[in-house]
Structures are given as structure tokens and as C-alpha cells.
1. Which structure, out of I, II, was FRET efficiency 1/(1 + (r/R0)^6) of positions 5 and 45 (r between Cβ atoms, R0 = 25 Å, to 0.05) calculated from, if the result is 0.45?
2. In terms of percent of Cα pairs over 15 Å apart, which of structures I, II is highest?
3. Quick check: -27500 is what I get for helix-only ellipticity at 222 nm (-39500 (n - 2.57) for each DSSP H run of 4 or more, over all residues; to 500), calculated from one of I, II. Which structure matches?
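Rule-based calculations on the coordinates, nothing more; no lab input. Just so we're clear, the structure is a prediction, and the values are computed from it rather than from any experiment. Cβ atoms are built from the backbone, for glycine too; each structure is taken alone.
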Structure I
Amino acid sequence: MTENMEHAFRDAHGFGIHECENNPDLLVKVEQKREKEYQQSLQVAARMDNQVHRNL
């Protein structure tokens, strides 16, 4: 794990990777946030796809 990765993780989640590894509740919180962001990205991609096909 690089220092930059640790810093980015801390910026994104508010705590460090090592804290997350030792705390199952934090790990669940991180995974829930990742899933939410993934679902949001799917929605954005679907909307963009619809717009592209509408303008053809």
C-alpha cells in the first residue's frame, strides 16, 4: 500500500485503510458506499446512452 493510496482512501472515506481492516463496521460502510456509487454510475451511463440514441 502506497502512501498516496492511503491518503486517497482517507480523503474518500474519512478514515484510513488500516482502520478499516481492523473494524468490520467500517468495512461494511466502505462497501455500501462503493455499491451506491456504482449504482449511480450505471444510472448516469444509461441516461447518456438514451440521449445518444435519441439524437441519432
Structure II
Amino acid sequence: MDKEHIKGAAKKAEGEVKETAGEMTDNKKLQAEGKMDKAEGEVRDTAGDVKDALKD
């Protein structure tokens, strides 16, 4: 696991927390931020997969 995988996992977790908090408080902006953070986490995770594939 490299830095991109770790950053991706952290962003996904942060996004999940924001999205859930937004749902609980009916805050659409916070929900959207959470979804964006989760998407960024997915991108970072994919970038980590690409880096791993290139190393092999």
C-alpha cells in the first residue's frame, strides 16, 4: 500500500462522515461535499493501483 492508497482511503472515510452528517442535518451542501470527497478518494485509490501496476 502506497501513499495514494492511504490518501484515498482517508478521503473516502472523510467523505462518508460528511455525507452522513449532511443527511442527518438535512444539509445538502455537506452531503455534496461528502460525495465529492468520496469520489476524490476513489480517484486516488485508482491512481495508487496504476502506480502499483507500473512497478510490477
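1. On the way: I: 0.45; II: 1.00.
The read-out comes from structure I.
2. Numbers: I: 61; II: 48.
Comparing I, II by percent of Cα pairs over 15 Å apart, the maximum is at I.
3. Numbers: I: -27500; II: -32500.
Computing helix-only ellipticity at 222 nm (-39500 (n - 2.57) for each DSSP H run of 4 or more, over all residues; to 500) on every structure in I, II gives -27500 only for I.
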